[in-house]
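Some structures to go through are shown next.
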Structure I
């Protein structure tokens with residue numbers, strides 16, 4: 001039986017510019033194609049989960065503007081429940097300016113806008129949505145008090161909380177013990193643990209540090225190499241399918257959205273990570289964030 005998922009996080013409008021290379025400081029260069037997509041780490045993960053069949057509620061904050069209205073309509077069309085979306089009276093919907101070079105690498109600047117006003121009161125107002133869920137997933141584009149509240153709430157209500165600690169920042173030590181799972185990438189792992197992940201041995205050391213903090217399970221995402229899983233039943237590298245990347249903007253978000261769907265369907269840990277790696281691998285072959293999120297049929301047919 002599939003369990004309900006709540007995604008708490010950011011909703012942005014992504015403005016994506018393709019370029020042959022990134023400019024140096026003070027340099028102006030001509031770009032290529034320009035796109036506008038729905039984005040935000042929370043929104044990306046919500047859409048990824050919904051497209052793969054997850055029962056998803058999204059809690060976020062948008063502005064009283066056209067970007068915010070477009071976002072609501074978009075999430076409804078994706079099959080996401082939007083009762084948890086609130087509106088800022090003063091700040092605009094968040095935006096992200098993304099440049100993508102010829103190698104598919106990206107550089108991102110985010111203006112948080114209304115996302116910065118998501119607060120504990122918003123979560124209290126949506127307590128019934130949280131109570132009805134089995135899985136909660138959040139990121140660090142939301143204010144830290146929101147993450148701290150979710151950690152405490154998950155512990156008190158026996159919910160399974162997944163933290164995708166992106167963008168990287170230092171976390172209050174008390175958060176870790178209430179996390180069911182943490183999913184940093186290599187750079188986030190180094191900031192959280194001081195360990196530079198360069199191979200399986202160093203990944204194992206980093207996982208041990210995070211578990212010593214109190215986290216129950218750890219997955220370190222390793223880009224094209226796959227993901228390192230450390231749980232009670234398994235510890236080791238799960239490789240990703242080989243693909244040609246054109247845009248890696250949302251790979252981590254697609255991974256996390258797919259992962260929570262797999263876990264909500266009671267897949268075992270390695271199977272859920274394989275499922276997430278396949279979804280992320282397919283996503284990097286396409287432009288955009290949410291537009292790159294695959295359906296279940298696409299994963300089965302393509303990879």
Structure II
């Protein structure tokens with residue numbers, strides 16, 4: 001596998017002649033959509049397993065790191081949930097700005113392991129032009145078998161502002177059952193009504209708000225599956241949907257805010273496996289090994305873990 005750099009503003013992940021993913025690092029999106037790099041993903045057979053700007057939420061972009069509350073800034077896109085007022089379009093939509101790519105520290109090891117890897121530097125910029133976070137992001141891709149492949153995502157966010165930054169979700173701000181915030185996979189329209197499973201079997205939308213090491217989503221026709229594994233050091237609650245639309249997101253700020261002090265660093269990570277109906281079979285071993293690799297690389301002094309989530313209260317269940 002390799003990342004093709006021939007197209008300005010995007011990387012194309014290729015396995016031979018097959019394009020498995022496109023990582024758009026210089027998006028041309030409206031400011032209200034909180035522009036940010038995102039990846040569109042496909043199966044080895046060429047089927048799309050992500051949506052870009054769906055009509056119901058135009059700020060949903062394939063696979064991306066999207067956070068609705070970083071201090072007062074919205075890096076999710078669209079309106080902000082305000083307690084007792086509902087969703088309000090505020091002048092607070094920020095952007096994740098690509099600053100450059102860095103060469104891998106382990107190019108030979110990557111090649112031997114069959115990995116395609118990219119290390120990226122980004123700034124998180126508020127609506128008034130202030131950079132409040134810098135990010136070191138690493139994406140790696142590897143083949144699993146003739147049908148499946150995996151993408152790992154690791155982000156280290158450093159507070160470069162002069163004040164603490166609270167990371168939260170609509171649920172942490174008072175809206176029940178809406179704790180979205182994190183590395184978010186949005187599935188295409190033909191995935192709506194599919195099946196969500198976890199380690200114990202089918203869980204459906206009841207998985208929303210519960211903790212799990214991974215969740216898998218299978219399309220209604222059984223032709224494709226996506227597995228998302230939580231790659232931070234503690235299991236996150238999940239934001240998961242199948243009825244309104246297809247979406248999975250390990251959501252460490254579902255119930256409670258995490259406060260990042262100036263100069264401190266927060267790690268978020270996920271592993272995404274793309275395959276057929278049996279993609280979830282790769283989660284216990286292959287997925288777990290990829291998660292361990294992400295955690296090992298991110299385990300550096302001074303990194304903040306969001307910590308275990310509080311159990312849901314009656315009005316959040």
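What follows draws every value from the coordinates through simple rules; no lab data is involved. Treat the numbers as computed from the prediction; the structure is a model and nothing was measured. Cβ atoms are built from the backbone, for glycine too; each structure is taken alone.
Which structure, out of I, II, was relative contact order in percent (Cα under 8 Å, 6 or more apart) calculated from, if the result is 16? Could you put the intermediate results ahead of the total?
Working: I: 19; II: 16.
This value belongs to structure II.
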The highest value of mean count of other Cβ atoms within 10 Å over residues 8-15 among the shown structures I, II is in I
Structure (I, II) behind the derived value 38, 20, 10 of Cα extents along the principal axes in Å, for residues 48-87 alone = II
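Computing helix-only ellipticity at 222 nm (-39500 (n - 2.57) for each DSSP H run of 4 or more, over all residues; to 500) gives -10500 for which of I, II?
Details: I: -10500; II: -1500.
For helix-only ellipticity at 222 nm (-39500 (n - 2.57) for each DSSP H run of 4 or more, over all residues; to 500), the value -10500 is produced by structure I.
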Identify the structure, out of I, II, from whose coordinates distance in nm of label points 7 Å out along Cα→Cβ at positions 16 and 144 was calculated to give 1.9.
-> II
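Here mean count of other Cβ atoms within 10 Å over residues 24-31 has been calculated and equals 15.5, so which of I, II was it run on?
Details: I: 7.6; II: 15.5.
Corresponding structure: II.
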